[in-house]
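Chemist: Structures given as structure tokens follow.
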Structure P
Amino acid sequence: MIDVDVSEGCALISTADFAPLTRHDGAFARALAAAVIDLSDDDDVKVIVLRASGPDFAPADQGTFPRDLRGTVTAWGQDFSASDAIYQALCFSKKVTITEVAGVCSGAGSALVLASDLTISSEDAQFASPFMCMPESNFVLASLTIRLNRAKAWAVRGRPIGAHEAMACGLVSRVVSRAGLASATQAAAEYAAAMPLDGIVMSKMMLQAVLDAHGVGREFDMANLYATSQRAAGVTAEEE
């Protein structure tokens, strides 16, 4: 399900795609979070890269609140919005985090992009807003990353952002051809890994202070409330 490879300070986490997160697959979320946390605690690792081996980083998939968790929102929060769940684990990692995105990036894929430090994208990538289907997606992170007016437009207009537009607004760090994506990501990872570990950790701690001051952690804490509202709306729609 999830493969991890570590070489010369760079850790690669790969899976077919990240759509299981959009479907709120608890087992997948726990496994991915555990991998990120373990690598973040590994002194031999400086950079963590997330890659999908399939054609799309996160194929379009309807984000649904799992039926078997509808009575236990707290259990859902432990898997998707808690301090040791995947998005906070990635966002507050003390290592440099990179998402490598090709093709469709919807739902959880865009949430992972917002939580990472850098994103290397293929020219054909499309970034869909995660806010309609992902109660754990962080609007504060979006506002800090691409500016408030752009984040609002992304959230409400329903149109995916293309790769070059995403780079222009700050969501993406670099756009390359699909054929050159893996090598571009490797180059970025190796460049970051050349930095001293202490410097990386101190820089990430300063970044965490900025994120905390802007309320990123509080926004994650609100995810259970958003999930409860989404669950109620879903139940009502099914009953109708």
Structure Q
Amino acid sequence: MRNLSSVNNEFVLCRGWIDEWKDVDDENVRYIIKNPIFKRPKKNILFDDLPVISQEDHINLFLPKDTVNEMLVYTRRDAPLERYEKIHFSGIVKDYKRKNGSSDYGIHPTKFFNIHWDLEELNKEVNEYLDNVSNDSKRFTTPETLYFLEYKIKLKLHSYRRKLEESGNQLPTFIHTFRDYVTVLETHLDGCQKHIDCIRWSVSSRENRRTYKVKKNFSKDIPPLEQKCPNLIFNPELIIN
């Protein structure tokens, strides 16, 4: 894989097809990846649109048995890897010496921010919760719902937004780009805040509480996340390069 010499010690995105795998020892598995292609990432360009650095016949990918897709392979958590399946991963290009003294290059897999699947799981969590309460004002206008939105969902969204920024050009762009994910997160934050504002308004006055059959203004006991934990709020003033 001498074509990788130009990116030695650099982070790359990779795609190939699983040919076969063998146990190396009790902890690791060697996956033989056929026809892998390697690209230098840019956070605002999709993987498919990036120029190819190198395409090889095969590569050995060493992964831990119990955590194969724990942010090492770009797939849903706990999803099995199957033969002839397309596989996406990332890693650092490293040169090494063979037993015969010759040199070659390999990929050391690295963990990355699995934002696409994290957002998919978050969408499912929010939709299931709101489906259960949104058609009944008595169940929606409650301290439990306000706490869920304010301190669980909003907190996760700001955490994802911070991680997204920190990922920089090591963001995997196999499905979406940095700008795409910023848009998705900002949309979710806006939607979350609208639900929160609705609940707070519903309990803000005696007339509203009478309408929604709420005994007291419980929102006073659940301050906004921005007020209680300002250090956990991501600064929305972001310059996107």
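Chemist: Identify the structure, out of P, Q, from whose coordinates FRET efficiency 1/(1 + (r/R0)^6) of positions 121 and 169 (r between Cβ atoms, R0 = 25 Å, to 0.05) was calculated to give 0.50.
Modeler: Derived from Q, not from the others.
Chemist: Here's another thing I want to ask about it. So mean count of other Cβ atoms within 10 Å over residues 177-184, computed for just one structure, reads 14.1; which one of P, Q is that?
Modeler: Checking each candidate, the match is P.
Chemist: Can you say which of P, Q returns 3.3 when distance in nm of label points 7 Å out along Cα→Cβ at positions 161 and 201 is computed?
Modeler: Only one of P, Q returns 3.3 for distance in nm of label points 7 Å out along Cα→Cβ at positions 161 and 201, namely P.
Chemist: Taking distance in nm of label points 7 Å out along Cα→Cβ at positions 41 and 209 as the criterion, which structure among P, Q has the greatest value?
Modeler: Largest calculated value belongs to Q.
Chemist: Out of P, Q, which one gives -10000 for helix-only ellipticity at 222 nm (-39500 (n - 2.57) for each DSSP H run of 4 or more, over all residues; to 500) as computed from the coordinates?
Modeler: Checking each candidate, the match is Q.
Chemist: Suppose you compute volume of the Cα convex hull per residue in Å³ for every structure in P, Q: which one lands on 111?
Modeler: Label of the source structure: P.
Chemist: Could I ask something else about it? State the single structure among P, Q that was used to calculate volume of the Cα convex hull per residue in Å³, for residues 145-224 alone, giving 144.
Modeler: Structure P accounts for this read-out.
Chemist: From which structure (P, Q) was distance in nm of label points 7 Å out along Cα→Cβ at positions 25 and 105 calculated, if the value obtained is 2.1?
Modeler: Structure P accounts for this read-out.
Every number here is computed from the coordinates shown, using simple stated rules; none is lab data. Values in this document were obtained by computation on a predicted structure and should not be read as measured data. Cβ atoms are built from the backbone, for glycine too; each structure is taken alone.
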